[in-house]
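Peer 1: Pasting the structures in now, so scroll down.
Derivation of every value follows stated rules applied to the coordinates shown; laboratory data play no part. Just so it is clear, the model here is predicted, and its values are computed rather than measured. Cβ atoms are built from the backbone, for glycine too; each structure is taken alone.
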Structure P
Amino acid sequence: MKKNILSATTQKFYRRFLKLRGNPREIALGFALGLFVGMTPSMGFQMVIAAALAAFLKWDKISAAMGVWITNPVTAPFIYSVTYFVGAKIYGTSKIFNPPDELTVSIAKKILAKSPGIFYSLTIGGIVLGIPLAIAGYVISYRLLLRYQDDLKKKMTRQKEQLKIKKERVKQKVMSIRSRKNA
């Protein structure tokens, strides 16, 4: 049941993304920006950050907001674990942070003392992992958008041709009826 809901949600997201109106390049750039911002430790502010940056860069704000949803309540624990691990290795955090089994005041103070290192590790890891993700997201979304818009143009051309043929048939029928009346 859960798999079907996730699949239906993914398909709905995909269809809505493809139906965004605008320049495919700007939409894909906005989406890539959203993916990048989604990898940073700014959960809760990601959509605002991505939309503001997209507006400043004149990229698509909606696709940027869609891209940040790579980090959601389901994926956040995994994404932030991986970004922290990568960032901690690069930043040189002496000891990887393991959350305590129980939280006391003294443990909370120790966590707060380490929070700049944790934040830096999350940020560095998010940037390191976010850049290739954003590049891949741009390439894939740009190609998908181009293909979708091209298919849509072909479909509209076929429909116009079919309407033209129907119009010509109606015109011929009207002329035939008129010629029979005049005869």
Structure Q
Amino acid sequence: MYEIRIHGRGGQGAVLAGSILAAAIVNEGSYVVAIPSFGFERRGAPVTSFLRMDTREIRQMTNIYRPDCVLCIDPTVGRAVNIFDGMVEGGAWIQTTAKPLGELTVPPQAGTVGLCDAVSIALEIFKRPITNTLMLGAFAKTTGRVSLDSLRAAVMDSDFRDAGLKQNLLALERGYEETTVHTIQRRAAA
């Protein structure tokens, strides 16, 4: 089983991103469970969404405490909550940030880091800092757990059907294309 925890803020679409990702994973023939968690339910408050994917039926419906992947769609939410809490050794961290890897504090358990300046791209495309669709593209590129084609199909079937479909498809593509993936090499303890 592969477990994903999505961090964002209220109003940014972290829960919608989880739904779209779940639909894309199902389209590829895997089983998935998406669990939204709204917390304070106000705009700007930290929000978390959880996904489990597997090749067989999933019965576990709890929150995720040991994620294989942390997908953070907001550049500031890590100052409000510990987004790395429980992350497995060798896990993937996908972050919206304008900073290069050398300026970030990479958690010791991260094996792969995907970085995307999603806020700048979102401002260009949407004129607002809504990064959820961009970061789905970043997830696909960083982890390879879902194809860009499946994500495109899920976006086309989502709530974007009428308003903003073209923009969200562009955002998905740009998120994929403009994500830089880093493999983290750790030295073994002597």
Structure R
Amino acid sequence: MSDESMHSALVGPGSDWWKPAGRQEKIWVTVSFIWCIFMFAAMPFWHFKGGQNPSGTRGKVDPMAFYARTQKFIEDYSVGTDQGIPVVEPPAGSEVYLLGQMWMWSPVLKLKKGVEYTIHLSSLDLNHGFGLFPVNINIQVVPGYDYALKMTPTEAGEFKIICNEFCGIGHHLMIGKIIVED
């Protein structure tokens, strides 16, 4: 065996990977870098003007205390049930509580179009993802934290809440609802 056919980690294989980049490669690296800088600069615009990343307040909360607040909210404003889940119609401008737990969102919210609400989200057991469709809102819902988000529905309709954070065997069944009326 000759020394040329043997390679080790210390001796690199023969190739031309270390040669200077060609003209086309330099152009694409430059274009990619400029695009990255542009997208980075656009992030604050998306946040404040585009509403892509809603600002909210997050604070620590005992999961059982949040559960108790949610139950009190349901008792105070319940107007019926939807497939065994309470339907709640809170007054305009009120604090609204939505609880994620294996494998459901509770309660179903019935809100008025054009009215601002503060929606409090938390989980009783695991991390869940709050995805509101067809609106593009995605929020991580974590046990022990109350995420408060000011929301003003701008169109009437029925909006689905899905869990977009895998939470176990019943994850695909974790669908909630927000109903917005004129």
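Peer 1: Thinking of P, Q, R, which structure, once Rg and Dmax of the Cα atoms in Å is computed, gives back 15.5, 58?
Peer 2: Q
Peer 1: Hey, distance in nm of label points 7 Å out along Cα→Cβ at positions 24 and 120 derived from one of P, Q, R reads 4.3; which structure?
Peer 2: Of the structures listed, the value fits P.
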